[in-house]
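Some structures are shown below for you to check.
Read the figures in this text as sums done on the coordinates, not as results from a lab. In this text, all values refer to a predicted model and were calculated from it rather than measured experimentally. Cβ atoms are built from the backbone, for glycine too; each structure is taken alone.
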Structure I
């Protein structure tokens, strides 16, 4: 390991499994936190790098009258349409990965020893290749559905569709180095995360 290369943990998990809360807690413990969703939103905000290609592929129907991305309209264009969804991912994912690499370099220059790559589609996008180890958060499906309905106000049908649009928990857990069940009191989840994090810090210092 290069002296200035941080130890990289890929954090992933299905929708509603508590990934954002876990990432925030690990950040408080001292890890640098790079959030793929935040970067994606930046890339699709006003003057974002992804907008020209999105307009080329999806046309004006994906944009509001003021020229900003109409996220709801774009969502309708791609949700349930596999070719359209893959086209959108083909635009955004390479840009996210490039930005992640630049921010990892910046974190290393700032002296970070551990970096959390917070990526919902970690394995699907191949970004696990950037990681020294990977952690997957998961829930029982029924608990996951209930959490999504309560958090996002979705119907059960829509909640299930969101879950089914992602890699299954079983496959994600099989590919990850660590699988963490978040269907427990938050204090226990935090204790497990802290134990894993402290072990990662020791590996980073070798």
Structure II
């Protein structure tokens, strides 16, 4: 069975994936999308990642492989789970959608612990980026839009490993909903690559 875990961002929980989850289920995927809680910004992303770890250990058999998709903050939470909590051992494909891998300046507008971890140069991001090449052990794709005004600069969404895919979607909040990004995600998960006629690799 093809299994995929969808990890939401900071302000909207699993319901943000209704369209994507429906699309994947129609393709035969078993989809799980946990609701993770940062307590109104009081928790660090490492603590949120531990919630993800608990969910996966509870709902998956030991060693069962799966794909992982992280939206915005969820991409960083997923990276911590993969790079620090042993998740890479069972990962097949990893997709991040508009995730601040190198931080975002808008995080300065939310002075709480959760957002502190997403500021440029934060200790958490510096730690994860020191051995980012670990993600090369699986198919890794970062999907981004140049019209992202939440992740600033938008290129912060592009991992230095794997493949980057640009989709012209406006704005950040539509990245989980827009047909272009949904089809890009489905393309990666079902084929391992994005159809070149529709999406521009950069």
Structure III
């Protein structure tokens, strides 16, 4: 598994995790509250400015992280183009791009342990009722860490297929991908059991 925090430190690394996550929640809510392509375009430009404010190396790393998003954006653009809903397609594309870019920016500038600490604080009332929140906190950590890892392994499978066949990969990589995911899950389960589980 990998750490998603950028090794290139910028000003946002010193901001509190709770503040960044709170602002991210407000920004995401605002994005879904408007249908104006102009306002969404301004928001997308603002998200881009955040990456640029971290310098060239940080901005390039951020763009590399967002490359997995382009197939989804392409499908959305084509669909809305075919249905004649150009303005709606632009709005949806800008909203998705901006929301993911902002979330990625927060992830790149926040330690996973700090995110879990915020989650733990938010779940404090639940613990007062006598319920354990450890499983939920651990689940958040695993999802954050496993998602890019599985995406990278999926890309490796695609590249391996292309090296061996002139045909484009499709359903053929689903089973190997599922096997990799199950193997990773079993390894993590064994590690957790070796450390006493989630108690």
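Numerical summary
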item	result
helix-only ellipticity at 222 nm (-39500 (n - 2.57) for each DSSP H run of 4 or more, over all residues; to 500) derived as -24500 - corresponding label from I, II, III	III
Computed 5.2 for distance in nm of label points 7 Å out along Cα→Cβ at positions 90 and 186 - originating structure among I, II, III	III
Which of I, II, III yields 0.45 [FRET efficiency 1/(1 + (r/R0)^6) of positions 114 and 162 (r between Cβ atoms, R0 = 25 Å, to 0.05), calculated]	II
Ranking I, II, III by relative contact order in percent (Cα under 8 Å, 6 or more apart), the structure that comes out highest	I
Of the structures I, II, III, the one that 0.92 was derived from, the read-out being Cα Rg over 2.2 N^0.38 Å	II
